[in-house]
Structure 1
Amino acid sequence: MAKHEYGEVDAMTSPPDGAAVQSATEIIRDLDEQARRPRLDARAMPASVYWSEAFHAAEIQKIFRAEWCCVGREQDLAGAGSYVTCEIAGEPVIVVRDEDKGIRALSNICRHRMARLLEGSGTVKRISCPYHAWAYDLSGALARAPLMPEDFRTDGIRLPEFAVDIWNGFVYVSLDRDAEPLTSRLTDLTGRLANFRIDEFVPLFRARETWNNNWKSLVENFTEPYHFAMVHTETVEPALPTRLTDHEQECGEAYNIFHQHRVPGSSFEYDGDVVYANDQLAEAEQLVQPIICIYPSHLIALSAERLFWLSLQPEGTDHVNIFWGVDVFPGTIPAGEEGEQRKQELRASFERINEEDRGVVEQIQRNVRSPFAEPGPIAPKERSLWEFQRYLARRLGAG
């Protein structure tokens, strides 16, 4: 396996029958050629970017080990000791609220014999290893190591720490301690969305799933409305029709965005009237719903009253781990039995939409290895796909 600036990614991967074998460098070169096309002549990405192990290795090294990955919401870590665990580019991570109310991202590997420290989420006073009971405080410093020699000192032994940034209540982690803060790359987007008061939204529910598709197919599916009329015929399309969507003329290098526009009085989320509790939004703004991808893989569907989001982590070329949730603006969901019914309706509606999309993107993954799979032209309603492939080309060093 040859090494170069992408790491160990030039291994040859078995191609579809009859296709030429390509290295990661060659696939990235093909991607770059597509990304350099003008928007009105843009085409979809080469099929090999969805199945090549060599290209996947380049993504892990140059994107997921270097970029910012969403790990949840600040309110999921309410008090000292509250934590969630995750994996970023295969690296096990604990995200924890420390004693000083700050949020830290720590390695989830014990410094003794490399056991996994915590699983899932919860609240702890100390991070204790289930193997030999070494215990770390909430800053990651070793506090206790039972039955070690009397002269053994815990000083200087601590869990490696990763970079953390918070944007609009979302918590992001980067394995690159020197990564440029994400918030500084999203300044213009922060201003555009200020009236939505995203940081005030409160958690409604969370879910974790694994789908059988490449992570990029889901990013592309989420960020284009061209498929609504066919895939979401009875869910999204009646309330947020494709014909009423519009794309930003310019997107930032760290994100892309388009806008849905709600038909007044309509809702696919639940029966009954939509409650607009945010008085900072003008009446016209209440009907506008931004759809955002914060690169590489944080997807957001925002409205005046609710926040639907997904964070993706690839598990090889044909599986993606998805952490997703729905949050609501305070005052949107009533108390009592009616509120519980609303919550159930919201969850059911988004689970249904996810299943509609899942059927499509998993089918795409079964098709990409065909020798007849070739990229076609991108439609005007798919502008975000062009933006996304340009981002990938930049991050992979194509030029």
Structure 2
Amino acid sequence: MRLTDDALEVVKNYPLCDHCLGSLFARLGKGLGNKARGEALRRIIIMELDRMVREGEITREEMERIMSNLDNEETMKVAEMLGLKVQRKACYVCGGKWEELVERWARKIYDILKEYEFDTFLVGCTDCGGMEERQREIISAFRLPYSESIKNSFKREVGKRLKEMLGKEPDFLDPDVVAIMDLKNDKVKLQIKPVFVLGRYKKLVRNVSQAKWKYPYSVEEALERALKDFQGEEVLLHASGREDVDVRALGTGRPFVAEVRKPKRRKVELKPYSDGKVEFSFEGYVTRDWVEKIKEQDALKSKVYLAIVYVPEGISDEELKALEEFFKDVTVSQRTPKRVSHRRADKVREKKVYYVKTKKLNQKSFMALVKAQGGLYIKELVSGDEGRTEPSFSSFLGKEAKCVSLDVVWIG
């Protein structure tokens, strides 16, 4: 029997507990478990040693020496019944502390996870504190082809114990929380799956940036306050496009996905929030793939803007009527504006203007309601950006036009 011969040769040289012996033959007998494999091999080895002594193949002293390497209380009882003097040696791989280690690390993770709300979990391991190296030494020495890494076995056994303690199921594909053990440094690192929330925001005042930046206040900071009940370490805003710092977002608001990183709570009642500067409405929980969806949607959506335009040379009613007629279903060729060229690729984009509705305010100013394809820079549609946007209000009128204020009032 090759299997028994291999196992016998191993325990002649290394003391092993049932679990660590079984892990050397883990790919055999699927479903048994390493402890059961080791237990079966240990008992067969004891019977084989007994036979070998009876038939004169080995001495009682040799049997005593080998049985000393079978780290199990049952071995000691059998030795006593056979009248053998056996001195039990601790397992070379785990130090004879396998059950103790599993229980200690399961308890350690359990105590850490008590602070978190989650439904599913997984256990990982980066360092087994020398056990893996010692096991590899044995595998290499005896060329054992059916072994399983002790690291895999350890994290599985800790996971089983945690399942009992937590009353929760492990998830091997997308767990809420992953607890990663580092036995060498006696640490547990948690990987917490973010929570993603779909919503819309309105920016009610100007000089508020979308992301945290050099400005005194941002939509992202307000979002952290709105979602504070998740007790996350960080909240990131993934929006469908962005407006300039000096542009308000009104009307229907701008769609976004909030990513709450390392949340302690995962199930929070989503309530509307407003601090007078930024207003949020939340539509519900979504998955990670919504982050890309919301960004991809920006170029496909149509948007309506309200711009106040100043024309230093003055503007007539006839010119405004002609402007409206011209910018009806017009394709605009727009090179990346100078003001954003430091952070955006320099390329030409073609975007559609669906309509422009105007209302004269005075001899030099008018209000323009512009419906356009997402991604069109409205300020440059007005000014022309020194010819980088064509056609523009300025090029059509044949005179300078400036956008002095801008609001987003509808996003489709």
Work out distance in nm of label points 7 Å out along Cα→Cβ at positions 98 and 386 for each of structures 1, 2, then name the structure with the largest result. 2
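Rank structures 1, 2 by FRET efficiency 1/(1 + (r/R0)^6) of positions 322 and 370 (r between Cβ atoms, R0 = 25 Å, to 0.05) and report only the one at the top, that is, the highest.
On the way: 1: 0.50; 2: 0.95.
Largest value of FRET efficiency 1/(1 + (r/R0)^6) of positions 322 and 370 (r between Cβ atoms, R0 = 25 Å, to 0.05): 2.
With Cα Rg over 2.2 N^0.38 Å derived from the coordinates and found to be 1.04, which of 1, 2 does the value describe?
Working: 1: 1.04; 2: 1.64.
The structure behind it is 1.
Given that distance in nm of label points 7 Å out along Cα→Cβ at positions 226 and 346, derived from a single structure, equals 3.2, which label among 1, 2 identifies that structure? Before the final figure, lay out the partial values.
Numbers: 1: 3.2; 2: 3.7.
It must be structure 1, since only it matches.
A value of -6500 was derived for helix-only ellipticity at 222 nm (-39500 (n - 2.57) for each DSSP H run of 4 or more, over all residues; to 500); which structure in 1, 2 was it taken from?
Working: 1: -6500; 2: -10500.
The read-out comes from structure 1.
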Out of 1, 2, which one gives 9, 28, 23, 18, 11, 5, 2, 2, 1, 0 for P(r) over Cα pairs in 10 Å bins from 0, in percent, for residues 58-209 alone as computed from the coordinates? 2
Structures 1, 2, by distance in nm of label points 7 Å out along Cα→Cβ at positions 66 and 378: label with the highest value: 2
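Output the label of whichever structure in 1, 2 has the greatest value of relative contact order in percent (Cα under 8 Å, 6 or more apart).
Working: 1: 20; 2: 12.
Top value of relative contact order in percent (Cα under 8 Å, 6 or more apart) goes to structure 1.
No value in this document is a laboratory result; all are computed from the given coordinates. All values derive from a computational prediction rather than experimental measurement. Cβ atoms are built from the backbone, for glycine too; each structure is taken alone.
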